[in-house]
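*Asks:* What follows is a group of structures, each given as structure tokens.
What follows is calculated from the coordinates using simple rules that are stated; it is not laboratory data. Note that this is a predicted model, so its numbers are computed, not measured. Cβ atoms are built from the backbone, for glycine too; each structure is taken alone.
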Structure 1
Amino acid sequence: MRLLYLTAGAADMYCGSSLRDNGLAATLKAHGHDVVLTPVYTPTHTDEANVSSSRVFFGGISVFLEQHIPLFRHTPAFLDRLWDSTPVLRLASKHQIKVDPHGLGALTVSMLRGLEGNQRKEIVKMLRWLDHLPPFDVVNLPFVLLISLAKPLREALGVPIACTLQGEDLFLEGLPEPYRTQSLDLIRKSIGDVDLFIAVSDYYVDFMADYVGIPRDRIRTVPIGINFDGHEARPVRREPPFTVGFFSRIAPEKGLDMLAEAYRRLRAKPGVPATRLLAGGYLLDEHRDYLKRIERQMGGWGLAEEFTYAGAPDRDEKIKLLHGMDVLSVPETYADPKGFFLLEAMANGVPVVEPRHGAFPEIIERTGGGLLVTPGAVDELTDALFALITDRDQAAALGWAGAEGVRRHYGAEQMAAAAEGVYEELVREWR
């Protein structure tokens, strides 16, 4: 099968969606499929071998200039190639290109207008590029934020269009009005241009069916999966100090401040052995003050020496970081449809404590690798952490169950096999 798979770069951030798309493409390639993984916005940033092409469409600089300066909607291709080049986009990613929805409302609406938007030229560039390539069997869009590409791609290539659903509601809900409502209206109008939608969890099937009105019978689930190379479950520690871990993007919606408060309450409980709080993950410039507030709070509680922020590690450092954790918790305030970090923690035998929403219940119930608590309930979170820090037999049982369960249900091979079935169904029905 020959597949054109678009994937969204997120500047220099390790993004769960990019990691998932790259892992799926790499595994499908290993299965003998011809996959052209093509980045949009920026080059992708992964912690494994990157199988994406060097050509970037809808480069972050181009779409920004075309949105704000009409002249750039008509510049010749040789000029566009300058700021669409990988080195320039990587440089801009470190200093200028933003992924925060609050300042991207008008641009999002324009992109969703497709050929009628300010980025029409970018669509024409892609179609001209595709004219020179061998035909594809399926085109896969990375999320509904690019659903405006479905119609021109289907008309130009004469192939079915799939669209992954993997967490775009968080971005859409962050848009200011009237852009949020306009964006949702444009997405709903384009649903008929997509032949099949692919959700990354069972939870997200129901959510997106209600949120944007996609018929449920046109959504299939392909659960996320990870590559287990380097991941290894380690025996549970029996002697302190014990480590409460956090590994995800450092942002308010990820709940590190809530975990810090739970840690404070944990330390106040009698019988708690020596512990520490260890956090790792990508930190955007706009969230540095958020991290500093948490550090000041920990200092005010007399716990400054027990808190460490370890930065955004590469793959080997990430695995080493996870091996240093005795329990992981990312108490997100929103319903996450992926839970990529849960799979990584479980792959290394680390039990998890997560809020009972989003994809977390199905992942934890399927693997048996952790405990669920009421979202936002700090006392419940504290008690669950206390149970795993003080009952090492329970922690060990959950850790080993998670390590086995994640390998049974959430490997890259399982993800690729599910995707193959979906694409084969789509091609069969199209023909």
Structure 2
Amino acid sequence: MTRFQLILTGVLVMAALIAAVLFSVQKSSNSNSAVQVTMWGTIDNETFTNFLSKAALANRDTMNISYVAKSPDTFEADLVAALARGKGPDMILLPQNLIVSQQDKFYTIPFTSYSERAFKDSFIEEGELYLVPDGIIGLPFSIDPIVMYWNRNIFSNANVPMPPSSWTDFYSLAPKIIQKDASGNISQALIAFGATSNVTHAKDMISLLSLQAGTAIVSRDQYASLRSVFSDQGNGLVPGEQAVNFFTEFSNPVKPAYSWNRSLPSDRAMFLSGRLAVYFGFASELADIRAANPNLNFDVAPVPQIPGRKVTFGNMQAVTLLKSSPNLLAAYTAAVTLTGDSLQTEWVGASGYPPVRRSLIAVPQGNAYKSVFYDSALISHAWLDPSESGTSAAFTKLIESVTSGRSRTSNAVRDASTEIDNLLRTNI
């Protein structure tokens, strides 16, 4: 560790102690003594600035944040360009899919300032994506887990009282729910698996199935280097192949569970029209689904599981400090405050997202939707994606190669794994 890092580590330790004291004592002064820092993120400006305005009233000595909302489509490019001009923010809300590609720009909080034990005790497991061998590159702030939206009318009409809780349930549900017209075209579908062009979250669902099957997709080796493990074996099987085989089975016309094809509308449109039994979407989509079709009779349930380990996929964002910031001390103090119990309680209430903090997830929820969202947040996972667009293209090629018959699943998974490795080498 350099002399500068030793000095800064000491300063950060002192800042954390000061922040904890300030945070626990009521202030009588209305003066704002915190240094202003700038934060970028992809959360909409109105939601986040309203939250910050309320939060600042009780934390004006530890937090003075100017927030700039950016488009998710241009966030990465905007950040790179701003940093190149020396005009970057002090901190960002870092999505987990940018951890790898931009990791050289983040300040690593040493474990001597914020211990690994405290981090794991405080945040849900997906947050550990932001841990590196020598510290923390982000304090988890929000989580948006995938859940299963299900059409209650379709299930009731089929005399099925409950939605599926395991993936194998879909095989027995297929003859009860799938309907076809006189020409053999699917008029009512059970599940939208087996394509990428009209499945809204195809990549995320392949990731979910793969994580459930037991592969991390990308992992650190003994030298802390990242490598693809998508085609690696586990207990004699290749989890990636198992996931792809299941995903593509529902688009195979010769299979009894045939439920989907590329000629159908998008899965979300089919669900909103009442012609798709289940739709896999993020918790944050609830309000939009309600607004898009107020007459749709639907409910929410956890995603189906396989025996052993409960997993869903989640989009996480974490408060991350940038190396280039001239206000690291103020940014660190603000980050600790933003991700503490008090402001996380405020954020959950303001946003509708479930919490990232274990202490808040443990609070029982009376609301039917929230209880599912909280349970799903606790089991959320993701992976260290080297390139959102690059791996999306690799997964699309993978699925199309299998469904078209051009490649065996084993070969297609191996090719995708090689492409992920190539992207890792390019983006590290």
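*Asks:* Taking mean projected area of the Cα convex hull in nm² as the criterion, which structure among 1, 2 has the greatest value?
*Replies:* Values: 1: 19.9; 2: 22.4.
Going through 1, 2 one by one, mean projected area of the Cα convex hull in nm² is largest in 2.
*Asks:* The value 26 for relative contact order in percent (Cα under 8 Å, 6 or more apart) was derived from one model only; which of 1, 2 is it?
*Replies:* Numbers: 1: 14; 2: 26.
That value comes from structure 2.
*Asks:* 1, 2: which one has mean count of other Cβ atoms within 10 Å over residues 264-271, as calculated, at 20.1?
*Replies:* 2
*Asks:* Out of 1, 2, which structure matches 2.9 when distance in nm of label points 7 Å out along Cα→Cβ at positions 168 and 256 is calculated?
*Replies:* Label of the source structure: 1.
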